[in-house]
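Below are structures written as structure tokens.
Every number here is computed from the coordinates shown, using simple stated rules; none is lab data. Every value quoted in this text rests on a predicted model; they were computed, and no experiment measured them. Cβ atoms are built from the backbone, for glycine too; each structure is taken alone.
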Structure I
């Protein structure tokens with residue numbers, strides 16, 4: 001490796017309230033900083049939130065702000081603030097750097113600095129009504145941002161979607177899988193083991209767990225049909241993370257079907273989520289479209305089998321470690337779950353695969369590949 005230039009990390013996705021891409025950003029940076037420091041790479045991280053970057057030397061972190069007038073207007077409108085900062089401010093700052101790496105899709109266009117942009121999924125293009133602002137951003141702005149950028153896709157499925165929907169060349173995009181070993185750390189650091197969450201007794205109830213239910217593509221309406229068909233079975237279905245307008249629709253469907261075996265939980269702490277996984281009998285993740293999909297891996301750290309949709313990236317990510325179902329076919333889902341309840345599925349077969357699954361996706365490997373891509377991009381310019 002030869003001595004190369006300066007790297008700017010665009011962590012504008014980070015804020016105090018974390019989402020999936022924020023967690024990705026933090027876990028990648030925890031490992032990536034080791035490379036930067038070991039190889040003496042001059043780097044600066046720009047972020048809205050420094051609280052979650054306490055592992056980064058303060059000298060390497062800058063707080064994101066717009067020019068005074070714009071800051072006053074957009075300070076409470078984070079999405080617009082982020083876009084404006086990337087367009088107006090970042091592009092100028094980037095002139096002092098050789099590569100701008102973004103763990104998200106945020107960046108600038110028509111600039112002279114080389115960018116490495118990460119695309120996690122294109123769900124908003126497939127389901128435009130779920131988030132109109134995201135749809136607009138991915139439909140009209142992302143193509144301009146990635147036109148001359150290097151692109152990271154977190155699965156081959158996402159890579160194929162990007163190549164299909166955007167006009168970029170095959171050699172611009174690389175597949176670099178997520179890590180997942182932070183779930184092991186969370187499990188080992190669990191402080192309080194809860195036996196009750198939101199008044200629901202985890203030890204006495206038999207329940208399936210579903211995590212992530214904010215949007216229609218998560219297919220919760222089909223899960224309600226499954227619960228409706230198993231009303232008298234004694235099994236319940238706990239759904240974590242059902243919020244916003246979709247929750248209203250879900251609650252209405254629950255009332256119409258008179259479902260008493262559905263437990264909705266809007267938000268739980270990490271300790272509570274760990275307990276929910278630990279006491280569940282299995283995980284159900286029948287989302288119609290994902291770029292990677294964490295919950296089945298998360299469940300594997302608690303030795304729980306997952307029922308997973310046989311669509312999008314799922315077979316690529318999970319191989320033989322899960323029970324696949326057709327997410328559009330109620331009878332297929334019911335058949336597999338009933339076989340499981342009756343003890344007619346060989347759980348030992350899946351248990352052996354779960355052990356391998358936990359070792360497949362490590363943030364160290366993710367960061368190693370990202371660093372190699374950044375170095376190659378830097379060296380191409382020298």
Structure II
């Protein structure tokens with residue numbers, strides 16, 4: 001597949017979602033859970049088609065063709081049969097311009113976040129630092145008794161290399177829990193049976209820049225047993241589950257009051273900028289330590305009591321302000337991109353509705 005072609009999620013939690021491949025690369029590969037469609041751009045604008053498929057009219061049709069036996073599934077042969085409402089060249093061009101502007105905003109968003117992370121790593125002397133994963137090593141039995149761990153992974157030397165860098169940081173270090181509140185998951189949505197909540201799960205996190213990009217609406221009485229967190233603006237939620245530890249996000253105003261899964265930790269800043277906490281949580285500083293602390297058999301995860309062993313550097317306020325500013329610019333650019341894509345979708349829906357109104361009047 002190439003830039004300008006369209007891909008669909010054909011199975012799983014986000015079934016029916018579609019997106020246009022950006023101009024960043026000329027060729028793309030994708031997993032078997034994704035269907036791709038090459039677009040005849042001389043017949044229709046791929047951007048208009050992407051907006052149409054994301055609109056309520058396109059979504060309804062994608063939902064209708066889902067196979068509902070067992071786990072829902074989309075077949076490419078059925079996607080090909082979806083009727084598409086035509087549009088004037090002017091509308092197609094207008095929608096295309098909005099998509100291209102959104103694409104530029106997304107690129108700028110990622111650029112700003114990378115700058116923020118690089119600034120942090122340079123401050124800590126971790127830029128280009130790559131701890132070596134050892135295939136064989138030894139550990140003292142006394143350490144095993146002290147930590148109550150006998151699994152080899154816990155004593156992997158590469159984890160200690162990162163921790164050593166934190167301890168040697170020139171501006172000192174402290175425990176994570178000295179700088180943040182570890183919010184308990186004690187909210188009970190069943191006490192509000194008729195209230196509609198936005199519910200955030202691991203799949204709703206965009207780990208590239210640390211934002212929540214979606215949620216599901218559920219009634220309090222229908223909330224799953226793990227929906228026990230109520231979010232506040234500037235909380236940082238971080239996955240506790242091995243295999244998805246990179247799922248970390250800063251809660252913005254849009255998700256204030258949303259429910260979240262107990263599979264997240266919920267950190268509320270006390271002595272550190274929330275944006276800096278986000279970057280620390282996504283970087284090797286916390287990722288390495290969290291991975292080290294993972295335990296369990298069926299669902300390997302970081303236990304709550306392990307957080308008292310997590311260390312973070314004490315970063316000067318001036319540097320924190322610079323990092324925070326870059327993260328804010330990153331997230332603002334992503335919000336603008338989302339608004340542009342919503343505007344494109346709205347233009348398509350309004351054009352279809354206006355056409356229907358004119359047809360009925362005749």
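Descriptive notes on the structure:
- If mean count of other Cβ atoms within 10 Å over residues 284-291 is computed and equals 24.0, the structure in I, II: I
- Relative contact order in percent (Cα under 8 Å, 6 or more apart) - highest-scoring structure of I, II: II
- Among I, II, structure where mean count of other Cβ atoms within 10 Å over residues 100-107 as derived comes to 17.9: II
- Test item: FRET efficiency 1/(1 + (r/R0)^6) of positions 132 and 268 (r between Cβ atoms, R0 = 25 Å, to 0.05) calculated as 0.30, pick one of I, II: I
- Comparing Kirkwood radius over Cα pairs in Å across structures I, II, the highest figure comes from II.
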